[in-house]
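Read the figures in this text as sums done on the coordinates, not as results from a lab. Only a predicted model underlies this, so the values are computations on that prediction, with no experimental measurement involved. Cβ atoms are built from the backbone, for glycine too; each structure is taken alone.
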Structure P
Amino acid sequence: MRQLFAYPFRIFFLSAALLAALAVPWWAAAVTGAVPASMHPAWHAHELLYGFLSAAIAGFLLTAVCRWTDSDPVAGLPLLGLYALWLLPRLATAAGASPLFVQLADLAFLPLVILAAARPIVRVRQWRQLPLLAALTLFWLCDLAFHGSGDARWLHGGLLLGALLVVLVGSRITPAFSRNWLRQRGGTAADVVDPGWLAWPLYGVFLLLLGGEAWAILAPAGPPAALTAAVSLAGAALLLLRLLHWRGWRVWREPLLWILHLGVLCIVPGLVLRGLAAPGLVADSAWLHLLGVGALAVTILGVMARVSLGHTGRPLVLARGMVVAFSLLLAALAARVAAALGLLGWQPAVIGSALTWFMAFALYLWYYSAVLWNPRPDGRPG
């Protein structure tokens, strides 16, 4: 047990996977009438963002900051306290605690994560990391607005910021990992780049879409549908152009890499469908699931699979069963988007996607639980 609190990724990755494996099947059973349960209609969306994603972000960010700034990790009792704060609203909800207590507990976690990451970043003046912290702060503000208003559309804003966090993290790790892999195999790696000139216009797209969500909530008319569609399609084009510079097709033989490229790539059709949803051509649930299951869950599973090996001193060799896990998660994505587009019945899609989602994260827990709770084989910290 002590080893789980030696580095942030250990306890948070394990808990993110466990929450994912339990929460989605439970929600699916509840909404299809298989079990009697009463829950907020947006409960599963909130837990995907502020339970699952928040845990994964905490595990990744607080671990990565140690490398970026050459600082000691949050570990031991401070990490236990931070983890307890993440766990508290989950347990309080299950115990039937008052909504106000659950909300306050839920809102307390991310500011402490941001503060813990910001301190070493500011100390060594790594200002290029500030966009990541700014996006995470806006992500928390969407949670605050959701709890304050009860309007689930604030979770749409949180989802857009979750996709932005995927882009920000992906741009730091995916091209670099791909270059290293290609060099090790004697391949051409010099043209695998992340062009900086595409970054800020793309970030601007996400901020404009977030502003559009706020506009739609605060003003009855909302933004013009044509404007939302144009911004969304422009964002899809900018991101696709950026991804072409990452040369993801060159690493198709390595599942630890192609899954990272694919997670970010899911944002492209997600933004296209966001544009089509603005004038009512498709249902909102299509783009919501492409970003939620595709960009967020696919990327998180890929990052957890790689980081859990690399930071515990193990070879970067993925177990075959994890390729099955990646495939199952992609099947869950396909089922939910197909249902949103009217190509599959809602109930079969919910049941099928919940089962494949569960199996994907259950496989991660099967292969990685021992990795996460045991010491590194080389005896080094990590």
Structure Q
Amino acid sequence: MSEYQYYEFRAIDRLLTPTDQQELRALSSRADITARTFVNTYNWGDFKGNPDRLMARYFDLFLYLANWGTRQIAIRIPKLALEVPRLKQFIADRDVARIRSEGENVILDVARDELDVEDEGGEGWLDGIAPLRNDLLEGDLRLLYLVWLMSVESEDIPDETVEPLDGLGPLTPQLVAFANFFCIDRDLVEAAAAKPAILRPEPSEQEVTAIIKALGAKEKDGYLRRLYDGDPLIRADFRRRCRPTTSPGKPVQPRRQAGELRQIAADLAEARRKVEEERRQAEKRREQERETKARKVRIDALKRRGQSAWTDVEAIVAFRNNNAYDQAAVMLADLRELSLQQGTDDEFHRRLTDLRARHKAKRQLLVRLAANGLH
């Protein structure tokens, strides 16, 4: 099997300067480099750069995919936008995820190895996953819940461990993309998403207006200065400022345990298996009904053709190819059924024995006759 590796880095908060791009070009002459991206695909050889160092210096997002089952996502966020100790509470297995500090930033790194999946390529995955970075900036930590769920799936978390958030639902397209990228068990994700997360609600227009009016002159000047300087985090910071810290009026339900989630997932998998089995059985019955009707039409046609049907069988066999042998076997099986209906099965077997003897050198024909019970 040939090797395939896909690397994609993306800059969001700061564009790459010409000097940056020149430094990156020294790492690869084949890479597609723009002011925002560095993309490279390898079908042989390896990338000379160090993804950790590139994330620390240049980029905010990184995606890696290899056709031997390794997948990785890294997200860089300014420390001031996150409570780092809170993030670390979601990390149960450092082989799956790690959080590291790099200057003024913190980098979340998630990886999985030996996934049993047929990779069609890495293009497009990061487009679907990228919005999760903004979700983190605005305080939505459900991405971290999925990271925790990966350890639940691998049974690295005890049954009695309580889930880190009130729930996972409702699933957003970017959460689904992340779960699909890392092949997280679909039933486990559905079990977690059955209970909604308690997210900070969107404030009304009137609430936002009131918050703006309540800002002091110094705070307003600070926001305007950041806007003028092109601070890419100003929107997320101000949106966090406007959102209430809690969701009033929502009853707080007890959080579930890892063992409970595993059991719910197992029940969902069994229910899905039963539905799929019922679907297969229903399709099998429909196929049998279609075959019964088609065979009746064929047998009625044989009945009208009489003895000439045997001549037609000989003509078909004379083509001496597998398709012809398949047709002859089906036609002979229909002739056998017709002989049973007419009480002439002794005559049928005599003629079949004669046909087999005359064509005993045609091994593929005999194989097909045997497969249809025409011994």
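When mean count of other Cβ atoms within 10 Å over residues 48-55 is computed for each of P, Q, which one produces 24.9? Numbers along the way, then the final one.
Details: P: 24.9; Q: 14.6.
Structure of origin is P.
For which of the structures P, Q does the calculation of Cα extents along the principal axes in Å, for residues 168-327 alone return 104, 42, 29? It traces back to Q.
Which structure, out of P, Q, was FRET efficiency 1/(1 + (r/R0)^6) of positions 24 and 336 (r between Cβ atoms, R0 = 41 Å, to 0.05) calculated from, if the result is 1.00? Source structure for this number: P. Source structure of the calculated read-out (FRET efficiency 1/(1 + (r/R0)^6) of positions 64 and 296 (r between Cβ atoms, R0 = 35 Å, to 0.05), 0.05) within P, Q: Q.
Thinking of P, Q, which structure, once relative contact order in percent (Cα under 8 Å, 6 or more apart) is computed, gives back 18? Of the structures listed, the value fits P. If log10 I(q)/I(0) by the Debye sum over Cα atoms at q = 0.08, 0.09, 0.15 Å⁻¹ is calculated from each of P, Q, which structure is the one that comes out at -0.38, -0.49, -1.56? Of the structures listed, the value fits P.
Consider the structures P, Q: one of them gives -24000 for helix-only ellipticity at 222 nm (-39500 (n - 2.57) for each DSSP H run of 4 or more, over all residues; to 500) as calculated from the coordinates. Say which.
Values: P: -24000; Q: -16000.
Only one of P, Q returns -24000 for helix-only ellipticity at 222 nm (-39500 (n - 2.57) for each DSSP H run of 4 or more, over all residues; to 500), namely P.
P, Q: which one has distance in nm of label points 7 Å out along Cα→Cβ at positions 240 and 344, as calculated, at 2.4? Structure P accounts for this read-out. Kindly point out which one of P, Q the value 3.0 was derived from, the read-out being distance in nm of label points 7 Å out along Cα→Cβ at positions 32 and 320. The correct label is P. When FRET efficiency 1/(1 + (r/R0)^6) of positions 40 and 288 (r between Cβ atoms, R0 = 35 Å, to 0.05) is worked out for each of P, Q, structure P gives the greatest result.
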